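Novice: Listed below are the structures to be examined.
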Structure 1
Amino acid sequence: MSEGVAATRSPVLVGANPGLRLYDGETLTAYVSVWRVDWSVHGSGTAVVLWRDGQVHVYGADAELATWLEHDFVRHFPEADGLEWPDPVVVRQDVEVAIDLATGMHARTAGLELHMSDVLDRRTFATDEFPLDGVDHSLSLVLAPCRSASLVDDGRRIAGVPQVSGTAERPSSSAFLAVAEVWSG
């Protein structure tokens with residue numbers, strides 16, 4: 001990360017943002033973005049953004065924080081590219097998030113339960129050119145791809161598994177933990 005660019009930007013969010021895309025064969029069945037915000041310009045708290053079957057649901061006790069995360073971040077992530085993204089249904093509900101870089105993650109809210117496990121690697125990532133709605137932001141984080149994940153929505157397990165690729169030295173997965181995350185804009 002370039003010291004010059006990063007030094008001119010102010011932090012807007014500090015926290016964690018695990019993500020998951022489940023696939024049944026080549027078909028995307030769900031995309032989930034989990035948030036544990038330690039500090040942001042919109043406060044702190046937890047939230048989940050779920051895309052499934054062309055619908056978006058946003059869960060969080062702080063609706064302002066949760067909708068800001070969906071609107072200013074999640075819909076602009078590469079994982080959302082090409083997805084139909086309608087206005088979200090906002091559900092004011094507590095979200096529990098437990099993240100462990102050794103074992104994985106568990107998140108739960110309003111009939112939704114998400115698990116990620118079998119951490120494959122831990123590595124740092126940093127860039128000064130992460131576009132959010134056409135504006136570059138600085139981002140640094142620790143990334144931990146996971147081999148296994150599951151999603152239960154209203155008591156039904158959603159079909160699909162993460163897509164795991166890469167090499168033994170540098171594995172990649174559509175299920176990942178992202179911690180020590182700092183966004184600056």
Structure 2
Amino acid sequence: MRDLPEIRVDIDRIDTEIKNILMERLDCSNEVVQSKIRDQNYVINRPDREAAMLERLGKDIPDDRRSGYLAVVRKITETSRMYQYGILFEQVPELFEALTKDIDLTVPTEVVSVRLRRRNIPNSMSEILSMIGDYGFDMKEMQLLSYSEDNAYVYFRLTIQGDILETRMQKLLLQLSMESEEFSIMKRERIDC
């Protein structure tokens with residue numbers, strides 16, 4: 001059995017290799033989104049493709065490691081989508097402008113409230129929470145409003161702690177809107193001066 005310092009040397013080496021591979025993957029993600037922008041195809045989230053990828057990649061993973069491994073793969077795909085939405089935000093500003101056409105974007109806010117509809121599938125709520133946290137924001141409130149009659153969709157109202165004038169918030173709102181079946185900004189609370 002190896003000593004802990006020796007094991008940590010290997011872990012540090014592996015972490016560097018993982019970092020390099022992830023940067024290479026994000027380079028590919030950049031190429032994907034540039035192709036989509038060129039073709040004016042702004043669909044980033046492809047649940048069918050991600051499900052097939054998870055199935056393929058999880059096949060030969062031992063049972064005791066499969067759940068953890070697939071969680072990492074899901075996080076990598078979430079990171080890739082986040083990166084692509086950031087590029088869309090920068091290069092196709094009219095996508096965000098359409099979301100806020102009736103909103104005064106000169107007034108700072110403490111929170112932003114939105115209403116959205118998503119497919120009623122496992123992890124729907126946790127994906128939202130993860131996305132909000134990845135952008136560096138906290139939830140003030142998350143309310144499950146209702147389910148569609150056929151139970152295929154779920155409606156949420158989210159109140160996110162943050163300023164709508166921040167670029168990170170705007171990128172988050174764009175991603176939430178594009179990964180939801182319906183989306184609207186409901187209410188913005190002003191900062192008291």
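Computed from the coordinates by the stated procedures, all read-outs in this text should not be read as laboratory data. Since the structure is predicted, the reported quantities are computational estimates derived from the model, not experimental observations. Cβ atoms are built from the backbone, for glycine too; each structure is taken alone.
Novice: Rank structures 1, 2 by mean count of other Cβ atoms within 10 Å over residues 104-111 and report only the one at the top, that is, the highest. If you can, show how the numbers build up before the last one.
Specialist: Working: 1: 19.4; 2: 13.8.
Ranking 1, 2 on mean count of other Cβ atoms within 10 Å over residues 104-111, first place is 1.
Novice: Let me ask another. Can you rank 1, 2 by Rg/Rh (Cα atoms, Kirkwood Rh) and just name the one with the largest value?
Specialist: Structure 2 gives the largest value of Rg/Rh (Cα atoms, Kirkwood Rh) among 1, 2.
Novice: One of 1, 2 was used to calculate helix-only ellipticity at 222 nm (-39500 (n - 2.57) for each DSSP H run of 4 or more, over all residues; to 500), giving -18500; which?
Specialist: Attributed to the structure labelled 2.
Novice: Can you tell which of 1, 2 yields 1.06 when Rg/Rh (Cα atoms, Kirkwood Rh), for residues 40-87 alone is derived from it? Please report the intermediate quantities before stating the final value.
Specialist: Values: 1: 0.97; 2: 1.06.
Derived from 2, not from the others.
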